[in-house]
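The structures come next, written out as structure tokens.
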Structure I
Amino acid sequence: MITVEHALNHILKSVSTLGTEKINILDALGRVLTEDVYAPRNIPPHDNSAMDGYALTAEDTMGASEESPLFFEVIEDIPAGYLPQKIVGFAEASKIMTGALMPEGADAVVPIEDTELEEGRVKISQDLSIGTNVRYSGEDVTEGECVLVTGTVIRPAEIGMLSSLGRSFIKVHRKPLVAILASGDELIDIDGVPAPEKIINSNSYSIAAQVTECGGIPLHLGIARDTREDITAQFREALRADIIVSSAGVSVGDYDFVGDAMQDLHISVDFHTVAQRPGKPFTFGTMGAIPVFGLPGNPVSSMVSFEQYVRPTMLKMTGYTKLFRRTVQAVLKEDITKKKGLRYFLRAIVTTDNDTYSVVTTGAQGSGILKSMVRANGIMVLPEELTTVKAGNTVTVQLIDNLFEQTDTPGYL
């Protein structure tokens, strides 16, 4: 039996990032760039107006005020998307829309709401500076600039920038195909006929959802019967994937054949137990570059083990450098006893009051109580050396629910 640290470090050292694929930017959200992106031109390409208003020469407005307004002759209208036709001269102005090119001779824009139009002349009641309400060519991006670097995680802002650069396709790390195996004569699929001795195969669905959340592509391979031959055949089919995740059959019972199947296919098994609860029976091995995870059959054990090991593995393979959930220090609101020598991952409810976090367990922590995961927005992590933790002590909690970071009111109001 090895420690959690040993298991995690070994797994992450065993895997490498996946190759590159070229995709449309509308499919790129959350993906990781594998190329540097350079600007082929300035953005904006030309000086343009930041306001609907009047383009004029700033020097001509010197001395203008509410008490002593100046009047400028309007010589043309410049809609966005059209070229100016006239040069702005002394005491002249061109009506201009937001984004329209600045006409020659103009170097400032007065907002339309600060003006009055009287018989073809616009009244200016303020002294403008050069560049007022003007967006200059290249003020966002300059030609040749490296705008996005390899390793960037694509967010909506990056997609907007790529479109501004005229890049409809980019190169990113490809998504991993994750084969999901389940085994057990007691299992039926979600629409199977219920019977007292049967259990719905929920693990494959929760694992598939976890795979999707991590940016992977789940490949369901169905339920294998509890025979060495059936499980081996299922593993053989799974070898076309980038990652293999098997649920159940990794213990030492008479019908736990996952280890045998891995041996039959010459899958190297590196370890099969980890000093943790839940998830002590946990197998990891490799088949060439394919990591193979044998998760426990109990639904909570399966999901917790996925969180701790499969999730960071998938993120590394897809090019992420930040692989782990955020952790916080929280004040425990109940007493907890545990077995020494095992790291506990307890499903927990985290709350916050200003900058202080508090935490309680979700209730009963049995590895078959899936409701403990449903209620959880965090996983409380208790180290191996502890046997008791008292209310009032500070503990480490992984935040597993992204909604936890959201609030019901904006923080700036």
Structure II
Amino acid sequence: MADPSLARRRFLQFLLASPLATASARSWAGAPAAGNEPYLVQSAADAIDVFDFEAIARARLPPAHWGYLSTGVDGDATLQANREALAHYALRVRRMVDVRDLDLSVSLLGTRWETPIVLSPLASQRAFDPEGELATARAAGTRKHLQLLSTLSSTAVEDVNRARGTPVWYQLYPTDQWDVTKALVARARAAQCPALVLTVDLVGGSNRVALRRWRRLDTRDCKTCHQDDPVTSLAQAMRKPMFRDIDVTAVRDLTPPDISWDYVARLREIWPRKLLLKGLVSGVDAELAIQHGVDGIVVSNHGGRAEDSGRGSIDSLVEVARAVRGRVPLLVDGGFRRGSDILKALALGANAVCIGRPYAWGLAAFGQAGVEAVLDLLRRELSIAMAQAGARSIAALRPELIVDTRRPA
């Protein structure tokens, strides 16, 4: 009798290798559409752009892990909008500017960084590589990039900080229990994390339809890492290292449904360092955040994994930047895959740009070396884009360098 798991794998391979699927994926990625089989590079150094790592991650990861990494919510409209919106912004190229010495450094909340490219918080990285967040942290350290660490990290913050060499910024899922929130904040404070990044965009949950479909293609026993049942999923989350030695028996939600602006004041009472909000996408909320004393904002739709708004993150950035007017630093994430994408965001008001999936692809493909190669490629591409824009520094990137092709010139 034929092995049913083998049959499923072959069927999945057929789907992924079909002309329709590969043409669609490559068109979305900006890669050549000729041929049905993607070329898989043999080492991190051979990669030409970040999509080389995506192809390897897709080939290597089990279906449930790939589905977790690659999909969005409902019909993936917001996931797609992140890329489509970027395509509507074009670079107004400049000539005859001396661009021999480019300065990619930025200042964020009193710290100078060599690059505006930031590693977004990404949960459960050991699903992609045995070393997980430790490999990512070492790559961030060697390349001197700012890193944000997820509450749902598969490695504790203390170990990540040691691997990186300096403390990360800590991303907080507060849960619906204040005592748990206080314990998480106290641990980040003791680990000397200089900034706390409160995620506010998953209130009410998210309907990850495509992820559930990918899970059904996985023939492994995934009860310990991937669940359709939200109660069981929450129980799995509570077993992450950051919740160790914390009483989580009363927790029913990672993101309390009653969270409001008063919550910022409560956090201020127990967190003396920099506080940012992650997940704001409107000018109204950005103005309210400033009124409530936040130190920075991360414009984010969770990489298309939160709400089904169908609105690209870069469009939200334009609105938020207009409201903020430079009063607090703005970071942005959602769909950034090339140096030219990063330049667009910086010119339109971001102080730094966060990437998630690209470095996860690198991690899944080649571990630490893959993450380092992704960061190197994006920095190189950003340098090229800056030279084409005639911008010698990040500060020289202004909105007038960008054209919104949806509007009359």
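Every number in this text was worked out from the coordinates using simple rules, so none of it is lab data. From a predicted model like this one, the values you see are computed outputs, not experimental measurements. Cβ atoms are built from the backbone, for glycine too; each structure is taken alone.
State the single structure among I, II that was used to calculate semi-axes √(5λ) of the Cα gyration tensor in Å, giving 30, 29, 20.
Among I, II, the structure yielding 30, 29, 20 for semi-axes √(5λ) of the Cα gyration tensor in Å is II.
To which of I, II does the computed value 14.4 (mean count of other Cβ atoms within 10 Å over residues 118-125) belong?
Label of the source structure: I.
With FRET efficiency 1/(1 + (r/R0)^6) of positions 166 and 286 (r between Cβ atoms, R0 = 35 Å, to 0.05) coming out at 0.75, pick the structure among I, II it was computed from.
Label of the source structure: II.
One of I, II was used to compute Rg and Dmax of the Cα atoms in Å, for residues 142-245 alone, and the result was 20.6, 69. Which label is that?
Here the read-out was taken from I.
Upon calculation of relative contact order in percent (Cα under 8 Å, 6 or more apart) from the atomic coordinates, which of the structures I, II produces 26?
The value was obtained from structure II.
Kindly point out which one of I, II the value -4500 was derived from, the read-out being helix-only ellipticity at 222 nm (-39500 (n - 2.57) for each DSSP H run of 4 or more, over all residues; to 500).
It must be structure I, since only it matches.
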